Structure P
Amino acid sequence: MPKYKLAHLGSCIRAARHDCKLTQQELADDCHVAIKTIQNIEKGQMNPSFEILYPIVNRLGISANILFNPDSTEDEEEIQHLIGKFQVCNSEDRKFMLNTVDCMVEQLLARQSGSETKDSE
C-alpha cells in the first residue's frame, strides 16, 4: 500500500481516537491489540490486517469510506463520520440518535427561517 494511504489511515484513526477521548492504551485494550500496533498504525508505519482494523473501526465508530478514500471532501468525511457513529449503535440507540438529529435539524431550520424573515424586513 502506498505510504500516503497508510499515513491517511493513521491520521484518520488518530483523529477518531481523539474525538472519542481515548488514549492509545485504552483503544489497544478495547480492541485486544498491543499499544505498539496502535502507535504504528497512527504513524502510518503499519498496514493492518482486517482482523486488526475491524475492531478499531468498530470501537471508534468511523466509516471505512473515510479510511480508504483519502481524496474525499470535508463534507463527505463529516457524513461518513455520522454514519460510522450510527452503525456502531444498537437498534434502540439508533432510534434515539435519529430522533435527536431530527429534533436538532428542525430547530436549525426554524432558526434559519426566522433569520431569513428578519433579513427580508
Structure Q
Amino acid sequence: MVHEEGARLFREAWIAGVQQHFPGEPKAGYVTPWDDTPQWEREAAEAVYEQVRQFIEVSSGHTARLSREQKSHFVATCWTAQMYKHFENPKPGYVADWPDLPNWQQETNADIFEAIEKAAS
C-alpha cells in the first residue's frame, strides 16, 4: 500500500471510530476529512500506520491473537511517540498514558489496529 493510502486508512479508521464510540458530538478536529488534516497529523498517521503494519508483518499475522486492549495500547504508544516528534511541548491529552485515555479513544485505537490488520491480510 502506498504511504499516503496507509495514512488515509488510519485517518478514516480514526474518524469511523470517533463516530461510533465518542459520546455526544465530537470536536470538529476529530472528524476533519483527510484533505483538511494538518500536515503534521498526516505525517503522524502515516508513521503509526507503518509501525502497525510492520508489527503485523514481523508477527506473521499472529497479531490477530492480541486482545483489543493490547492492540489499542500499541497504537497509543506509537501515537505518543509521534506527538513528541512533532511538538516540543505536546498537550497532555496528546501524550496521556493508555489507562488515562477516555474509553472512546481506547476503542478507536483498537479499531485502527484492526482496520490495518484487515488491509494487511
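Each value in this text was obtained by applying a stated rule to the coordinates, not by laboratory testing. Values in this document were obtained by computation on a predicted structure and should not be read as measured data. Cβ atoms are built from the backbone, for glycine too; each structure is taken alone.
Couple of notes before you dig in:
- Looking across P, Q, the calculation of distance in nm of label points 7 Å out along Cα→Cβ at positions 71 and 95 that yields 4.2 traces back to P.
- Source structure (of P, Q) for distance in nm of label points 7 Å out along Cα→Cβ at positions 39 and 79, computed value 3.9: P
- Looking across P, Q, the calculation of distance in nm of label points 7 Å out along Cα→Cβ at positions 87 and 111 that yields 2.2 traces back to Q.
- Origin of the derived value 39 (relative contact order in percent (Cα under 8 Å, 6 or more apart); candidates P, Q): Q
- helix-only ellipticity at 222 nm (-39500 (n - 2.57) for each DSSP H run of 4 or more, over all residues; to 500) from the coordinates reads -21500; which among P, Q: Q
- Given 2.5 for distance in nm of label points 7 Å out along Cα→Cβ at positions 47 and 63, calculated: source structure among P, Q: P
- Value -0.33, -0.73, -1.44, calculated as log10 I(q)/I(0) by the Debye sum over Cα atoms at q = 0.11, 0.16, 0.22 Å⁻¹, assigned to which of P, Q: Q
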